[in-house]
Structure I
Amino acid sequence: MSKLDLSVKIGNLTLKNPIMLASGTVGYGNEISNFTDLSKIGAIVTKSVSLKPRKGNPPQRIVETPSGMLNAIGLANVGVESFIEDKIPFLEEVNSTVICNIAASSIDEYVECTKLLTDQKVIKGFEINVSCPNVKEGGLIFGNDLNSVGRITEKVRAVTNKPVIIKLSPNVSDIHSFAEAAKKEGADAVSAINTLVGTSFDINTRRPKIFNITGGLSGPAIKPVALAKVLEISRKVDIPIIGIGGIMNWKDVIEFMIVGASAVQIGTVNFINPNAGIEMLEGISNYCEKNQIKSISELTASYQI
């Protein structure tokens, strides 16, 4: 049998394989590099970068839940200036595709941040985190408003020629409409899904376990929801999808690709096993060989309904 082709395309971006490390779970790459070979990973999505540094929320910020975890980090990050000076040099030495995740509290901030980073050669694309509160609109989450998603995509698209990926919120009734809005305004792909809203209480104190009261639920608990959202987008919108949500092993990767994902991001599993991404590639390769699949991209949207 000829050599398996693990490469996948996201718009005009080619990744060596479909495994991406999700934003917020591997910092800016240097922390996890002590535990895994980043050069073997398809792509690294950086921790969110905002225009100015953010301290994030007070602790407790992470709580383990059955089959998952809640986090309310609050987009803590070093800011774009420090990112360029202190984080980019390391990323330039990593033989992997780097996608920069952008967070903001206004449309102008999304645009300015993207504009400042688009000349950085090591950054091959942008993932726009629209699950942020719009401070000018009283805290409305951008990603829950169709017009906001369209406007952010349009404005960011105008300031970079690099691939633009819109990271969609699952906390909406019809996620395909948001994917359609992103596509219409020039997005190259969407990533789905971001975390679900959840909470957890201490029965003895009757107080929330997370300072922020609610947080983002991730991990295996959300996988069925994520699969359904990816399938919904795949069936209704012709746009590359990066699947996210509870991926713990190679079988999960295959399942996401079957329902429509071109690539996947792994997140919560990185806290349990930092080398999980590389281990998944072996299982994927064996599956493809067993099923006489020559190119991993053949699996995308290969579902039978």
Structure II
Amino acid sequence: MKRIIIHPLFLLLTVIGIVLTFSGCNQAKKGAAEAPQAAPEVPIFAVNTTMAVQGQIRDYLALSGDIVSGTTVDTFSDVAGKITRLYVSIGQRVSRNQAIAEVDPSRPGMNYLPGVARAPIAGTIVALPAQVGMTISQSMTLARIAGGNALELRVYVAERFISKIALRQPCEITLDAYPGELFRGSVVEISPVVDPASRTMEVKINVENRNAQLKSGMFAKVKIVTERKNNIVKLPAGALVQRFGKIYVFTAETDPSDPAFRVARQKVVVPGILVDGIAEIQEGLAADEEVIIRGQTLLEDGSRINVIDRVAPLSDTN
């Protein structure tokens, strides 16, 4: 068997290489352990803000109904008989005691002078059931007259809202016939009873009929202002965040530890009435504070923020 002879110099070099390799690995591990670690990045949230304002807020009931004449009187004939002539037409203005219709009370074998039915009040003919040739009794309506230009809006309020209605409450009225125009009125009559079938109560509202634009029979929408508050703090309702039974808003403030950044501050608030997406804030927030209205759902107190857009504040009046 042939023996393999290893030269002593080769053996020495091999041992030295192994020692150097292990030494280099240990130094690398030590260097990695001693190197300073980079600080974790702080997340920055993009948000939109607006300013809380001090002003007025109004609560209201939105209803709809028909415009009717404030004063309506029916015209009757003093005698029964056949209508032989009509002196008026629908929409015509008449004065008091003006002739409306001629009625012939004659019967077979009995001739009488025609009787004339006259208007009991001055106004406008809004209905004319009478027709020439019709035989009428003294209890039949010949014409319906709306007195003057006074108009009323009749609406029906659900039983659960009755406690909010009171006399002389201001009203804002709009009609599809006049888009963009606002008519005003006030509550003038409240029914003393509730309809047991519909569970509603009738309410009458007078209407300012400027330039005689409104007509009896028109359909209208009305806002009855039930509550008005002045000098309150308000903001968009979307800014409110509810967590664990409490309601918060987040304000945008300068980071006290680094003025180059801004942070969100969580504030517990007490909201009041909510109208058309606008919330009253009774406690916890002052006017002119910058409030986050978008992007606040993931925020915590002290989160860093970047304000992308500042939305124009609400108007002082609502």
Structure III
Amino acid sequence: MQFTKMHGLGNDYIYINAIEQDLAGYDLARLATVLSDRHFGIGGDGIILVAPSQAHDFTMRIFNSDGSEAEMCGNGVRAFARYVYEHGLTDKLQLEIETGAGVIKPSLLLRAGIVEQVTVDMGQPRLHRGQIPMSGEPADEPVIAQQLEVGGRSFEVTCVSMGNPHCVIFTEQITDELVLEWGPKIEHHPAFPRRTNVEFARLMGTQCIEMRVWERGAGETLACGTGACAVTVASILNRHCQEAETVHVHLLGGRLDIQWQQGHSVLMTGPADEVFSGTVHPSLLDKARV
């Protein structure tokens, strides 16, 4: 099996061309856990399959390092767009990619024929409680600066779906305790029937936010594109930032630029990089065969 390792701001995935390689003989969830192991495998936050689509340019499937399938990944889709262009699967600079969160539309920005940045139309955020999904009533109203009780502690949360669920918490200081101890507790909180990604955000100034993320199914990662979008949406809903203007979101792996105007799509711009390509040894693949 041929693979390519790529990352968006350190949020790294193993890309597998499922157009030219037959994966029918594999348990894909198990394949993700085996390949993503950073000691006994290739290492990554998960695997991303580059698959065909009947109605659009490509289909992207994402399996987290714990084997769960995710609807979308903002960093992953930027790297996906660079992969299909630079590996000769398309010559288009504007793409339509089918995902579990709907059709996502990346635009490639080139310099000397090399993909330098990718701007992604992430679609409109889903704000109603039932769309996130999050339990409770009223299901058709947003969750903005509401209290969530977790393990004897109360957090003020704003919840957003970017096709996958996000729980955003603004704080004056982002600590390891918040991310590593409370992140997983909130991820598995019974209020979130599909679990949730958890973002801890700190306002740094005008249109500038620092964030760390506990990703559903992967733990803390260096970056989360959909999380940066969710934090931007939440900051505008809470009137911390101005809508329609660029919000600079600083993650452990680098910066993403996000724009959102209510009633419109979220636009995300950032880099994506290829690290290496290789061949998986058959003895490792045997662990994931059906």
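Calculated for structures I, II, III, FRET efficiency 1/(1 + (r/R0)^6) of positions 142 and 238 (r between Cβ atoms, R0 = 25 Å, to 0.05) is largest in III. Hey, semi-axes √(5λ) of the Cα gyration tensor in Å, for residues 86-261 alone derived from one of I, II, III reads 26, 21, 19; which structure? This value belongs to structure I. When distance in nm of label points 7 Å out along Cα→Cβ at positions 118 and 254 is computed across structures I, II, III, the figure 8.7 traces back to II.
Throughout, read-outs are computed from the coordinates displayed, never taken from laboratory work. Here the structure is a predicted model, which is why all the values come from computation and not from measurement. Cβ atoms are built from the backbone, for glycine too; each structure is taken alone.
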